[in-house]
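Novice: Structures given as structure tokens follow.
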Structure I
Amino acid sequence: MRAQSALEYLILLGISLAVLVPLWLYVSSQVGTTRQDLQVTYARLAVDKIADAADLVYVQGPPSQISVVVTLPDNIISTRVDSKEILLQLSTPGGASDVYAVTLGNVSGAIPTRPGPIRLLVKSEGTYVNITEGG
């Protein structure tokens, strides 16, 4: 009698594991995909906010300036601010991914690569817009 109930418990445990393991693997893969999408969205929002601020001060001309706070994701490889482009390069499981925005006027400066909220000073310098940390 005891052997039969022990066998029934083992069978029940086996069936439970057969159902739970694939479910756990599916949920884990979805969490990874969602995390990656969230990082790209943070980068897109940051780049768009910086570009909007650069366009605003470019149109107003000197001595206009604005301070913006953006949240940068933790998977940034590099940043570039030159010509009429603001670029964040992200590390993703599929390789490097570029998130960029094009501005109305020429931009220069630097955006840090550390994650988290960053305060940037966007300042019109006449023929171009300077983007620096601080402000």
Structure II
Amino acid sequence: MWLLFAILSALFAALTSILAKIGIEGVNSDLATAIRTVVVVAMAWGMVFLTNAQKGIAEISKKSWIFLILSGLATGASWLCYYRALQTGEVSKVVPVDKLSVVITLILAFLILHEQFTVKSLIGCVLIGVGTLIMVL
């Protein structure tokens, strides 16, 4: 089931880039990010109430709160930078550079989460890096 959701995530991320590039024309990138964020917040809370998950708020640990807040701050910073890049750059170049986050995530997962970093992971990281360079140059 995770694979289906991962594929859907990739599809929606692709649509996000195309729709954002069209929508951001003539709009300040920070304002565009704020509008997008309001929509995401409304959609996320809608799902929380639709699935009756709001009852779990009281059970969230202090550690989880801290890391969820930090994750939110990182997401916000990422979105602000992404929209600024989209506003001035070509989608076909911005998106591959943005997807270098895959390589960075694998490295951080190895360093911070102590996840396995295999030869296959290394080869994949190198190929993503080289592919990004080829697409951007």
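Novice: Between I, II, which one scores greatest on distance in nm of label points 7 Å out along Cα→Cβ at positions 59 and 83? Walk me through the numbers before you get to the answer.
Specialist: Details: I: 2.4; II: 3.4.
When distance in nm of label points 7 Å out along Cα→Cβ at positions 59 and 83 is computed for each of I, II, structure II gives the biggest number.
Novice: Upon calculation of helix-only ellipticity at 222 nm (-39500 (n - 2.57) for each DSSP H run of 4 or more, over all residues; to 500) from the atomic coordinates, which of the structures I, II produces -26500? If you can, show how the numbers build up before the last one.
Specialist: Details: I: -16500; II: -26500.
Checking each candidate, the match is II.
Novice: Comparing Cα Rg over 2.2 N^0.38 Å across I, II, which is largest?
Specialist: On the way: I: 1.73; II: 1.22.
When Cα Rg over 2.2 N^0.38 Å is computed for each of I, II, structure I gives the biggest number.
Novice: Can you tell which of I, II yields 2.7 when distance in nm of label points 7 Å out along Cα→Cβ at positions 99 and 123 is derived from it? Working shown, then result.
Specialist: Working: I: 2.7; II: 1.9.
Considering all the candidates, the number was obtained from I.
Novice: May I pose another question? Match the computed value 24 of relative contact order in percent (Cα under 8 Å, 6 or more apart) to one of the structures I, II, and report its label. Walk me through the intermediate numbers first.
Specialist: On the way: I: 24; II: 29.
The correct label is I.
The numbers here are math on the coordinates, done by the rules we state, and not lab data. Predicted model only: the values in this text are computed from it and were never measured. Cβ atoms are built from the backbone, for glycine too; each structure is taken alone.
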